[in-house]
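No lab work stands behind these numbers, since they all come straight from the coordinates. What you see is a predicted model, and the numbers here were worked out from it, not measured in a lab. Cβ atoms are built from the backbone, for glycine too; each structure is taken alone.
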Structure 1
Amino acid sequence: MLTVTSVSRSFGDKQVLDGVSFEVRPGRMTGFLGANGSGKTTTMRIVLGVLAAHGGTVEWHGSPVTGAVRQRFGYMPEERGLYPKMGVAEQIGWLGRLHGLDQATAKRNTERLLDQLELGHRAKDKLEELSLGNQQRAQVAAALVHDPVMLILDEPFSGLDPIAVETVLGVLRERAADGVPVLFSSHQLSVVERLCDDVVIISGGKIAVSGARDELRAQYRPARFELVVASDAGWVRDVPGVRVVDVDGPRAVFELDGDAGADQVVLQAALRRGTVRSFTPVVPTLGEIFMEAI
């Protein structure tokens with residue numbers, strides 16, 4: 001497990017991280033979210049030792065993260081860092097060797113990853129000959145080639161079309177299923193919502209929200225419900241203890257206005273009036289939680 005505790009960092013007079021604390025647990029995908037300039041990349045670089053923290057600690061399984069431990073991490077920067085005029089398989093295998101793999105293992109891992117990421121047919125091509133989306137897949141392969149014990153990915157889905165997103169998701173889920181902690185940032189909240197087990201939201205250099213995705217949904221969920229009936233649902237506006245959010249013909253979305261039992265009052269009234277197509281609580285999206293948190 002990776003544990004970040006009270007980490008701070010300044011650039012000149014500007015404090016960009018202020019007491020940042022969170023955990024990335026084994027076998028779990030942790031989405032690291034924040035607006036541009038919120039401190040995500042700075043935090044990742046401190047975890048990786050690229051930048052020094054001005055306060056706080058970063059620990060791996062309860063001990064300070066050392067250079068030897070970081071050598072076993074997999075990192076994908078937001079800016080593409082591979083060599084454009086070098087062959088795809090050649091440089092991914094070479095990066096595996098830099099992480100300590102022998103030649104045969106590096107070659108085997110490279111071939112397996114390129115096949116998983118559907119780049120096997122482009123293995124001998126120069127990176128610059130690939131589309132931007134395929135270059136991004138190659139960057140993912142470079143982060144995974146040495147079988148890292150921890151994955152830190154900065155915007156791994158940038159530039160990927162929906163099919164490529166699914167391909168990369170499958171590879172990352174496989175690593176998490178093997179027990180690898182995965183920390184990744186992304187502005188594509190719909191992808192994060194599908195992928196992550198845990199969420200960390202940073203705003204202005206401070207952690208605004210952190211926790212399990214489903215627990216956060218329950219925590220931030222207002223008492224909101226959606227009712228769909230066979231006829232017009234406008235009558236819901238007249239039910240005491242209900243605040244209507246939206247009515248569109250047979251569909252009504254409403255919140256409870258202090259009366260915990262008003263949802264059942266609405267349901268019973270709807271049943272007396274005729275057919276009820278559906279009656280469900282409305283779960284907030286990660287995007288809604290994100291906007292409220294920041």
Structure 2
Amino acid sequence: MWLDSFLDYLTFERNYSPRTVGEYQDDLRAFESFYKEVDAALSWDTVDADVVRNWMVKMMESGRTATTVNRRLSALRTFYKYVLKRGWMHSDPVRNIRGPKKKKPLPVFLKEAEMNRLLDGDYFGEDFAGKRDRLIVAMFYVTGIRLSELTGLNVADVSLPEQTVKVTGKRNKQRIIPFGEELKNMLEAYLEQRKPMGADFQAALFVDAEGLRLKKTKVRTLVQHYLSLVTTQRKRSPHVLRHTFATSMLNHHADLESLKELLGHESISTTEVYTHTTFEELKEMYNHAHPRA
């Protein structure tokens with residue numbers, strides 16, 4: 001009776017779609033079935049927090065994701081708020097229940113061999129677009145900058161003598177990133193071809209054939225194209241190259257604090273996710289290499 005009243009409330013007072021109401025119904029019926037299995041004498045107004053926690057445990061043990069468990073808990077919270085508002089109950093069994101934390105996915109990255117194959121191969125043309133595209137891929141991989149940071153670069157942000165690039169990140173916070181001889185050579189070759197387009201110091205660094213600043217969508221598309229030539233993984237975005245930069249740095253013994261500064265992270269905890277990535281890679285290598293693994 002309470003459940004039917006609640007579903008009518010969602011339908012007629014909150015104007016929820018039939019699909020959304022159906023999802024609420026499924027989630028709440030699942031809880032109802034669970035507590036009936038625990039004790040047939042239980043009802044909506046006699047279940048307590050322990051019953052809710054046991055339901056969570058059962059869902060997690062059966063392979064439900066944290067997202068699914070939290071969604072079902074959310075449905076249960078909304079239901080009991082409705083019941084309490086109408087004075088049908090005076091205590092909320094879900095009030096002090098915390099849902100499981102969502103597992104953060106590990107960053108996706110390319111292997112060094114894949115990046116070497118791409119940058120050293122014949123995938124890029126020798127014309128303006130080819131030199132520009134190769135430079136873009138290399139810039140992501142060598143500096144670890146974000147997509148918005150790359151498209152926002154001006155010619156003046158690059159210092160060839162000092163081999164540094166000034167990057168404007170989130171909240172307009174600027175940082176200086178060094179680069180090596182290889183990227184310097186790519187930049188010189190690209191800027192030489194860019195000269196006829198009137199590359200003054202305040203002009204955009206990366207431009208199209210008309211000399212207009214490249215848009216994020218264009219850069220994202222070209223990166224996806226080139227990465228698809230050397231990897232079969234589904235994620236092939238500019239951010240994957242940022243992850244690849246960070247992972248490569250740690251694999252070659254960079255310290256976390258330095259990496260944090262290079263990536264422009266506010267907190268070291270954000271950078272620490274890459275230590276998990278490198279550990280997973282190390283574990284995979286161990287499992288393949290050790291005879292008793």
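Each of 1, 2 could give mean count of other Cβ atoms within 10 Å over residues 248-255, but the derived value 13.6 comes from 2.
Name the one structure among 1, 2 that helix-only ellipticity at 222 nm (-39500 (n - 2.57) for each DSSP H run of 4 or more, over all residues; to 500) of -10000 was derived from. This value belongs to structure 1.
Once percent of Cα pairs over 24 Å apart is evaluated on every structure in 1, 2, the highest one turns out to be 2.
Across the set 1, 2, mean count of other Cβ atoms within 10 Å over residues 40-47 reaches its highest value in structure 1. Largest in distance in nm of label points 7 Å out along Cα→Cβ at positions 64 and 256 among the labelled structures 1, 2 is structure 1. Taking relative contact order in percent (Cα under 8 Å, 6 or more apart) as the criterion, the top structure among 1, 2 is 1, with the largest value.
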